[in-house]
Structure 1
Amino acid sequence: MTENSCRLYLITPPQIEIATFSDALKAALDGGDVACLQLRLKDVPDEHIRSATEVLMPIAHQYNVAFLMNDRADLAAELGCDGVHIGQEDMPYTEARALLGDDAVIGVTCKRSRHLAVEAADLGADYVAFGGFFHSSTKVSEKTERANPEILSWWTETTNVPCVAIGGITPENCGPLVEAGASMLCVIAAIWSCVQGPGAAVRNFNKVMSG
């Protein structure tokens, strides 16, 4: 998670077949620079999350990619993940930090809220996530107002805490977010559903982010 360049932050689809996805993950990471991978599985038993972590976290670490758990700080602590990403409806930041310790990465969803971002940073969050910036097929509700790239510019001028952009981001539309100062781009569908394959998608993103 470097401070002065934008990097990729991959998120898993909400449902995966572990063996098949592990091959897709290797292909993606072979495609170029990735900062971290978030395991974001929805409506699955805890044992499936444990099994996925046991397979996918070593792959991520082989490529020096941080492995974060979505929502579940308890499982992140149990399984030795590098950190956790928490939303506004999840476990409070202070509880997650108490579970994971000072060295873990903890990111916080802040949507379009400057107040929530400042609050999270003041508590010690390692990054704040703004979005969604574009239409996303992976979100349940699309009724919320879109975030504006200006919030990224404001944030980078305000603090050195990294900011992450999320929501329907593709190689074709990510340019303004990179220019606005996003530290990382969270991507789901544009990687795993890329017709050229996940490796090509990672390459395409890195080409844009490198200018």
Structure 2
Amino acid sequence: MRIRKYIHSCILVESGDARILIDPGKFSFLDGAVKPETFSDLTAILITHPHPDHVDDQALKKIVERNPNAPVLANTQIREQLAKSGIEVEVFEAGTRRIEGCRVEAIGAPHARLLNAEAPQNVAYVIDDRLLHPGDSFDHALDVRMGIEILALPITAPWTSELSVAEFTLRLGPKIVFPIHDGYVKDFFLTSRYDNFKSYFEKNGIEFVALKEPGDSLER
């Protein structure tokens, strides 16, 4: 499995013959470091929830045009939102399905609570029983994946703290984590947070892989 990160929560997962893009949001395309044209030969596009940092409607439309055979898989709320942009969505918010031989599982995991806003529907995705992308959730619904090999870990957000990040990670007990949900953090601060998380997690037997630049990857 190869995982490439393209800013914030956007990752491209290659597993067998599958090329699955998850959460192409606005932070990924904001400054031009990543373009919709970056993504080709996709077999599926997964979206965890409808917040703009996880789905950029205009960028997604261009990605879909370049990848007409890749279904957009997401929850009911996202299907209703993207219909306004003329993007067709297949609802996939529970259970499992095969994508080019790759097993993908959808887990309904409530979005973390928000200040002065209603939390949207959030779906976490598990790729080939090895990688968990939780969207914006540390909910106990994800405990069914305790011991997951690789965790895409949200490390900064209005809805969490470093202590909550650490608590969630130790609860799930992955072997490897890499940071997501950090696209709005200044570089100097991000580097210090990566260093701090790496030191903490390695003391607890968890490998921390910092994927900082667009397209940085890990392969296991």
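Bear in mind these aren't lab numbers, they're just calculated from the coordinates by the rules spelled out. These numbers were taken from a predicted model, which means no experiment stands behind them.
Comparing relative contact order in percent (Cα under 8 Å, 6 or more apart) across structures 1, 2, which is largest? Before the final figure, lay out each step's value.
Values: 1: 24; 2: 19.
When relative contact order in percent (Cα under 8 Å, 6 or more apart) is calculated for 1, 2, structure 1 comes out on top.
Taking 31, 23, 16 as the value of Cα extents along the principal axes in Å, for residues 134-189 alone derived from one of the structures shown (1, 2), identify that structure.
Numbers: 1: 31, 23, 16; 2: 34, 21, 18.
So the calculation was done on 1.
Starting from the value 1.15: which structure in 1, 2 was Cα Rg over 2.2 N^0.38 Å, for residues 118-157 alone calculated from? If you can, show how the numbers build up before the last one.
Values: 1: 1.37; 2: 1.15.
Matching structure: 2.
For the read-out helix-only ellipticity at 222 nm (-39500 (n - 2.57) for each DSSP H run of 4 or more, over all residues; to 500), a value of -12000 was computed from one structure; give its label from 1, 2.
This figure was derived from 1.
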